[in-house]
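Asks: Got some structures for you, see below.
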Structure I
Amino acid sequence: MSIDEHQRMMRADQANWDARTPVHVASRFYGLDQDLDPERWFGGFEWDDLGELAGRDVLHLQCHLGTETLAFARRGARAVGLDFSEVSVAAARDIAARAGLDATYVRANVYDAVEALGGRRFDVVHTGKGALCYLPDLARWADVVAGLLRPGGRLYVVEFHPLFNALGPEPAPGEGPELLLRHDYLAGDGAVHRDATYTYTDGTAVEGATDSYEWMHGIGEVVNALVGAGLTIRRLAESDELPWQRWPQMVRTPSGWWRLPEPRVPLLYGLLASR
């Protein structure tokens, strides 16, 4: 697939995220009408891997509403969020202001992050859940990350496990509640086109741009891209828990997150790398 075609699809994704942002701001999923609790999106293993953040420069790529960015600010980091959606960045700035937290938000495509941030380097670069699928070229992304990190700096990726993405979201008519493998575990050819009239949150339909394109990336592809960019893999962990109840048969765990009944399967992974 050509670079021009990738750019066209990413422009469609950008328009979709502009359109879905008002729905997300109003949704119960993010709970912005309640006491803001950005740390509920993080598992204990994530904080263990991220380490001490106070006084550190932390960049959150593809930050959307910036709620996770605010969790870093609360822990004393000089936090910066970057996202390609102008509407998301405006919402993130408003959320931070209402929370009384100091975070900076920049609108830019992740591939343009080095230039958009003026060559600034960071101690920690973070990419959160559900972000990498909107990037067509992971080798290019890894090169960008390497350019954003100081020597000794750390990248932390926490993403939905490819097995999670392969499980069908809803049973087909006439089928039972069992979860089935409905989608490729490994990356296929090209992008997956989705109708994003309704997103992962509760709420009304998205008005306007509803075309969405996603690229499936296996863990091996992520690891090889980072190694190819000169980063060292420090740790890879898998988790069978999610911060919300994705399927009705999920059960609450002592951590407050949710897991599927046995057999246990990985739903998230966390990857720590350093420059």
Structure II
Amino acid sequence: MRPKWPRILLALALVPVLCGLAWATLELWSNTAKQPLPLDDQCVATMDGASVAVTLEQAHNAALISAVGLRRGLPTKAVTIALATAYQESGMRNLDYGHADSIGLFQQRPSKGWGTVKQIMNPYYSAGKFYSALVRVKGWRTGDVNDVAQAVQRSAYPNAYRKHVSKAQVLAAALTGREPGTFSCKVSKPGKAGPDALAALVRKSLADEVTVTRTDQGVLIEANTRQRAWAAAQLVVAYADAHGVRRVSLGGADWVLSTGTLAAWTGSGGSSRIVTVGFG
């Protein structure tokens, strides 16, 4: 009888090959059959090929910071400085804690005269206090963003704001309306339609810069300028999740909520200063 060793050795030699083929087949099936992971809820601003993504919470706060600057008649540079500061101090979140007694979007301290805890935890108030301090900084309009932020905040880390400047510039350009149609959000579970609450939000945020009317179809916003109209439109998009906004239109430009993807603005707003908001 012939020995069986050659056949045994051959079988052993084929084991790695067969395992490799099985693994390759499984990997190919996996890559073909699996679905892409769903996109997280987020908002994205774009400018000159650069994109900045923020959470819905950050989008709310960034939009309010921008709006408070605009209603004070301040330029995009001021909003950029404020956003870079909020990025560093709180991650653009309205925190009720921080170093020592620091709290809020800008980690302002009641013990240093910024206001009471209740006041500072109000984003409108804290943003307003930041801008009031900002405009007292000599040369802030032309100064370095990091250095101006440091002059306001007096941080123990004087260069900490610099790493947030590019993100703040992109967000500020979108939210102030300087770069129209460059801010969008993806919301998987929009809240209940709230046209009255949204109208109140826009009035409070942009004040005399806009006229807000509640209509049978939704909300109508008429702005003083085209740029302010875009700022109002982007503010509404930033709060689409909270107030159940389904559609925002400005002239021939439209944004339609998508629960699965990041919906882009389509069309051009032209010279229109009127924003319509739909909830159906």
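What follows draws every value from the coordinates through simple rules; no lab data is involved. All of these numbers come straight from a predicted model, not from anything done at the bench. Cβ atoms are built from the backbone, for glycine too; each structure is taken alone.
Asks: Consider the structures I, II: one of them gives 17.5 for mean count of other Cβ atoms within 10 Å over residues 203-210 as calculated from the coordinates. Say which.
Replies: Derived from the structure labelled II.
Asks: For which of I, II does Cα Rg over 2.2 N^0.38 Å, calculated from the coordinates, equal 1.37?
Replies: Value 1.37 for Cα Rg over 2.2 N^0.38 Å corresponds to II out of I, II.
Asks: Could I ask something else about it? From which structure (I, II) was helix-only ellipticity at 222 nm (-39500 (n - 2.57) for each DSSP H run of 4 or more, over all residues; to 500) calculated, if the value obtained is -14000?
Replies: II
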